[in-house]
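In structure tokens below, several structures.
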Structure I
Amino acid sequence: MNALVCSEPGQFEYKEIDTPIAQPGQTLLRIKRIGICGTDLHAFEGTQPFFSYPRILGHELAAEIIQTDAEGFSVGELVTIIPYFNCGTCVACRNNKPNCCTQIKVFGVHIDGAMQEIVSVPSYSLVHTHELTLDAMALVEPLAIGAHGVNRAGVKAGEFVLVVGAGPIGLGTMEMARMAGAKVIAMDINSERLNFCKNTLQIPYTINARTENAFEQLQIITNGDMPTVVIDATGYLAAINQSFKYLAHGGRYVLVGLQKADISFSHPEFHKREASLMSSRNANRQDFETVIQHFLSGEIDASKYITHRVAFNEVKANFASWILPETGVIKAMVSM
């Protein structure tokens, strides 16, 4: 069968590989859709932590069950998966946090992923998608990342939540915070992304950190209080470090974005705020179910996010362009 392999940073090649054979506890899936994630783009750039080459990318997916031993699932059913495969026995798993398992294997990151015709995945990873479209199924995972970050922050109705970074993960985080009742502020340096936030997602406040004084704008928006929640969805060191300055006294700062270097901040400034600093890694089944319910209720529209579509055999030719800001990609979707 055909697969697309990222052999090294900046290099893809299509290869014929063996079709997997189902083993006990595993399910065979025929891939139908693959969403392109920031993780995939960073892997292609060579900037993704915890990554090695060669690798078959892809973990946002919609698929059809070919063979399964998962209770309650059937051959022919359309599903998505929770692509963070966990050990089940470590301290995180025992405390119901499989999303940060000590031995975690993320599909398409630590092990080969969805950019192949048929895959074998742990049967416990399957998620019922009810009557969702294939596009919506492939969007559940990135939106679940946002739902998990909002849950980590403990977002409450009426509070100001600043989301830094208007990429796909940031946009999903904004939607989840808005649906939690927060007054959401979007910050980015890309004016087109900020227009998308305002006009398509109905985010009430936007700040262009390149052309505006972000600190002053936040003071104006929050009547001098500053946001009680700041969520980084950029994964860029300068943005992460700068955002400590935007946090209200008593506030919570959640790092959803990930990068390789050490973060730094003023201890006195952080301490006097009695601030909380948290990471938010991946998502859990509850987050997936939350997103699916938002899709089913019509609160989230999958078509808003998908700006580019390609067939599987066109990915190699188009992938590098999706990194460029001028391409205007929000979410690229691959059809198998």
Structure II
Amino acid sequence: MRVGVLTGGGDCPGLNAVIRAVVRRGIQEYGLEFVGFRDGWRGPLDADTVPLDVPAVRGILPRGGTILGSSRTNPFKETGPGRSGVERIKDNLSGLGVDALIVIGGEDTLGVAARLQEEGIPVIGVPKTIDNDLGATDYTFGFDTAVNIAMEAIDRLHTTAESHHRALIVEVMGRHAGWIALHAGLAGGANVILIPERPFEIDKVCAYVEHRFQTRYAPIVVVAEGAHPVHDELSLTSGTLDAFGHVRLGGVGQFLATEIEKRTGKEARCTVLGHVQRGGTPTAFDRVLATRFGLCAVQAVHNEQFGMMVALRGTQIGLVPIAEATRELKLVPPDRYAEAEVFFG
């Protein structure tokens, strides 16, 4: 059997660990042959491939990013002369002798995989998102690394905030789900945590900032990029859409800094961590989880359990239907951290 591997969507620490585990076990235990597709779904659309063998994956375990490249290409919006994107993929897979695909990605990439499975293309999914918002798995690799990077940044910002008596706002990733903001904020000792699931009141945030200054401590506010005020008169988006229809976010951190300065008279600065959270070497947790996902994925290919996605449930790795994984996002539930109520704006 010849198996194609691709990574789609935003890059993420741990992707290379998945690829390494898939290739090593697939070749050494099952005698499979592998081909990598470059840059997400663009690879099978254009038949753009790279050989994947054991030497090709040697030494990539600690590397961030993905050796295959990635993109946000949506095959269902790609058209060519007389052929749809799906037809191009089918023709190219047939021409390359690829019998199945292992697709490593988040909500959008796996959503495409689920639709291609319905079109008769054998697919196994591996969940990937630093936002940790896929409902069918307890954790996704990359999340732990992103949280640790954000936590370290918050730790460092505490000292400069106190030295200059400033309010510091730390904007982290999180379009729909506030898991990174919540975990990093709690671990880093933030004073206010703002998440997309819970619209905030700017007056309440400013009142708490003033209270912190009265105790002679400088406040740290952690905000997810998708967080927004209760009365959202301001547009915190660029208006630009990607291939999956997602608007580009940005600006909530600077908005908060401006409002806090204006309403409290205290100096406020914003730090946007942005893609720093995605980069660099994965943590031990993410390396192990990604490796376990890869081992389970290639075993599922060997057993021809197509249309499934690997998932962490408790401490066990199992399989769930890809359609289940993309049905509903996993958001922060209202009662998850009831004891941390004071942290929410």
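Of the structures labelled I, II, one was used to calculate helix-only ellipticity at 222 nm (-39500 (n - 2.57) for each DSSP H run of 4 or more, over all residues; to 500), giving -7500. Name it. Traced to structure I. When FRET efficiency 1/(1 + (r/R0)^6) of positions 213 and 285 (r between Cβ atoms, R0 = 35 Å, to 0.05) is calculated for each of structures I, II, structure II gives the greatest result.
Determine which structure produced the value 21.1 for mean count of other Cβ atoms within 10 Å over residues 21-28, calculated from the coordinates; the candidates are I, II. Working through the options, I get structure II.
Which one of I, II has relative contact order in percent (Cα under 8 Å, 6 or more apart), as calculated from the coordinates, equal to 17? Don't skip to the end; give the middle numbers.
Values: I: 17; II: 23.
So the calculation was done on I.
Highest-scoring entry among I, II, by mean count of other Cβ atoms within 10 Å over residues 5-12, is II.
Work out the source of 6, 25, 30, 20, 13, 5, 1 here, i.e. which of I, II gives that when P(r) over Cα pairs in 10 Å bins from 0, in percent is computed. So the calculation was done on II. Structures I, II were shown, and FRET efficiency 1/(1 + (r/R0)^6) of positions 189 and 301 (r between Cβ atoms, R0 = 25 Å, to 0.05) at 0.05 was computed from II.
All of the numbers you see were taken from the coordinates with simple rules; none came from a lab. Predicted model only: the values in this text are computed from it and were never measured. Cβ atoms are built from the backbone, for glycine too; each structure is taken alone.
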